[in-house]
Structure 1
Amino acid sequence: MQRRESGPGLSFHEAGGSDEMAAYQPRGSSFPTRSAEEEPEVLSVAALDQRLRRVVETATQDVRVLGEVGGFRLHSSGHAYFTLKDEREDALINCVMYKTAAPRARKLLADGARVVLTGRATVYAPRGHLQFSVSDVRPAGRGALLEALERLKQKLAGEGVFAPERKRALPADPAVIGVVTSGNGAAIHDIVTVSFRRGAPRILLARATVQGPGAAQSMARALDQLARVPDVEVVILGRGGGSAEDLSAFNDEALVRKVASFPVPVVSAVGHEVDVTLTDLAADARAATPSQAAEMLVADRVERRKQLRHLVTRMWRATRQAIERRRVVVDRLTRSIGSPGDLLAERQQRLDEATMRLERAMERSTSRRKEELGQIERRLAARHPRAVIAGARAATGTLEVRLVAAERRRVERLRTTLGRHAARLDALSPLGVLARGYAIATTTSGQAVRAAKEVAVGESITVRVHEGALRAEVTAVIDPAEGDGSDG
């Protein structure tokens, strides 16, 4: 039995023959033993899984393991599942990297990557599986190249080199196809064979080295040569497959940028289904093999002839059907319209009737306008200045006579009213009262004497009569109750 170290805390003991069992014993740990006198302990499956888990995790804390990634699968939960294979021995272990780990480390995981994993072994109790829980990833060997390739891929993607909207449509039937590949490889043979079997394009080969040192620069020079040929409509860049290392030239940054900026569409035909190169992403289209690239660009002549015959048949059938439909429509319209001569004569009759109606309408309109013009002329003559002035003068004479008569009548009415008011004033005048024999007595101050008690005996008074006045002296004052004293 051979003993091999595989990391801190682990010792592997491998059997010499294929029929022997391989076992491992963690250093510094052992399963519990029992004495012969004790009863055997009965464990549940969960308890056994838990005990195994504690033992394994204790013995493999922060262990580092070197191997190749295989079966990589990123779950929708964010956890990554894969296997780590031993490159020299027939051995592997299931691994899991939870989403809580650093995203940078997870990007280093890819099928075929050679990495150094840091973590610890554990037992997944629900299934009783041994697995390695990864906390960190470091590239090793080819893994470093994959990491550099990933960084370049992200850089170019960020610049839009792989953007779908940048890609151009391939020509439908190119007459000249440029090919960049090895002159003695199977790729050019497959392209020529398929192209000439399907059609008759011109194939223009720009020889280039597609593998090894200087291959990327050789392919870039070949592309430059084809760019100077104005007849080239599309270019196939590729080779007839190979390992991942053989395809490294197709990941060169300068070559990828030249493919992306090439003046005509480029088809990448590396011929490797598993690995996708950067030229595949930058090209306008990708083919799995050079033969498929030729099939994408060159239409099959036999199939095209069949399609053409089918299309011609469909065209004639559709044309006949369209003619029949149009004939039916024309017949129906002819029956509904009738003879063109009758139709024209009917339209001419309608035109004559419309012309006569128009003439009658114009005559009526002219007569009406003449009558309106005569009325306007008569109204204008009646409003002539001389006629207006003569009418005004006649109206003024009549108004003058009427004004004099009205003034006379008014004066008579006022005179009559004045006489009536004068008679009423004479009737109410004090002088009229005096004329009837009455008199007015006033004191020396000119106040009228209205009562006997207003004067005293011996006081002088003035007595006004109708004609003139008398100066008198009061000799006695008689009380109204005693009478006027005429009886005494």
Structure 2
Amino acid sequence: MIVEDKSVHTHSTRSAHTHAVLEQLDNSTLSGFHWKAMITSGMGFFTDAYDLFIIGVALAILTPLWHLNTFEISLVGSTSLIAAALGSIIFGRIADFVGRKAIYGFTLVVLAIGAIASALAPNLIFLLIFRFILGLGIGGDYPLSATLMSEYANRKDRGKLITMVFSMQGVGLVLAPLIAIILLSMHLNNDLVWRLMLGIGAIPALATFYLRRQIAETPRFSLAMNGDVAAASRTVGQVIGTPKEEKIEEKQAEVLSQEKKQKKKSWLYLLFTPRYLKWLIGTAGTWFLLDIAYYGTTISSPMVLKLLNPHAQLITNTFYTLLIFLIAAVPGYVLAAFMIDRLGRKWIQCVGFAVMAVAYLLLAFVPQLTSITAPFLLVYGISYFFTEFGPNVTTFVYPAEIFPVMVRSTAHGLAAALGKVGAFIGALAFPAILAQYKLPGAMLVAGIVSILGLILTMATLPEPKGRSLEEISEEHTLFNR
């Protein structure tokens, strides 16, 4: 009886320590640590977006140089995306097993190696292999950066911080066509130009590697998976600027160790319980549908604008793309960051999918819009704005918030992986659709998948704004059953 009371007391003490540490983190104000974590996490997405756009321009140069056919063009544009799906699953699961810090930063090394090797590729086969390596690094960065930022964020600004990590894509989307325009205007040898375009993507990744290695393990992982209250408390002190250390009893550490073993055995069962399975279907399914439209249209942007302006030079169409990104996409990211914690994730995702569907269907059924530059850019720009102020942001935020800590990175990796499968399908199919059915056919497909995304969002996903991660996932009650 005495032993039982001591065990209960130890568990109660652990719960009190855990609650106190997490409460401090949830109620903290924005600090320099938050901004540092956001920037270092976001550089992977800068590179992702840079590569997303630049490969389309590089392919426009490569096609006559290497005499690529339509299938080969689609394959080069989509190989890194299917690799990203694999990278998301692999790195997402590893991060839940060994911790976020243990592998944080190494995805950037893989990404950089792939970018540099792609720039040196001597032929199509090697380019496809190196693009696959690049994709593994890009995919791995999704669950790691999202999970790390969500687990460090406070309750009030969590949506904003995760959105700002992802919004580094906006910087990449603007700088990519700028760099392309600069390189094209220098009248360098075309074989050198495309290599420079692909190789430059390694620079921000390598520049951020050291900073990522300095980030400590997240307090939530330290508590839930390692039972290390002292480490979690020290890290929270770094976040809020008041270093503090908690001591725990030897018996408590033993209890936590047993809990950890029990949880690790049950991760697969946990992920497929009805509530989390429904959310996994919702997060992965909406991401899949979004990326069919988003990556299909973005990677095919040079082809889309070529159909609109068949006699325009590549540099002119690249400038039009820059205008779309600068005027439509970047403001969408910014507005999403400022409004996501007020309007909520579900509202923004539903409205985004709805407006995307309307814009795409207008372009599909009103032929005049696809034959005159100004009206086309207006409607196409609106679709881009509500993609960013909509599901392109929220599909990234959702899985980082609604799953328990022990499967958070795994679930995010699975959702991102299915998203990248959608991206692969979009990048592979849209060039063929554009070649066969022109702009109206491609826009019709994008409109249909947007409608399906709206329906799936409404049917499966909760609203996590304003609640702690533990409250959203109900992981405490789950583990106490």
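Suppose you compute P(r) over Cα pairs in 20 Å bins from 0, in percent for every structure in 1, 2: which one lands on 25, 54, 18, 3, 0?
Details: 1: 13, 19, 14, 10, 8, 7, 8, 11, 10, 1, 0; 2: 25, 54, 18, 3, 0.
Value 25, 54, 18, 3, 0 for P(r) over Cα pairs in 20 Å bins from 0, in percent corresponds to 2 out of 1, 2.
One of 1, 2 was used to compute distance in nm of label points 7 Å out along Cα→Cβ at positions 81 and 433, and the result was 14.8. Which label is that?
1
Hey, helix-only ellipticity at 222 nm (-39500 (n - 2.57) for each DSSP H run of 4 or more, over all residues; to 500) derived from one of 1, 2 reads -27000; which structure? Walk me through the numbers before you get to the answer.
Numbers: 1: -14500; 2: -27000.
The correct label is 2.
Quick check on the output: 17.9 is mean count of other Cβ atoms within 10 Å over residues 65-72, derived from one of 1, 2. Which one produced it?
Comparing all candidates, it corresponds to 1.
Ranked by relative contact order in percent (Cα under 8 Å, 6 or more apart), which of 1, 2 sits at the highest value?
Evaluating relative contact order in percent (Cα under 8 Å, 6 or more apart) on every structure, the highest lands on 2.
Computed from the coordinates by the stated procedures, all read-outs in this text should not be read as laboratory data. Keep in mind it's a predicted model, so treat the numbers as computed, not measured. Cβ atoms are built from the backbone, for glycine too; each structure is taken alone.
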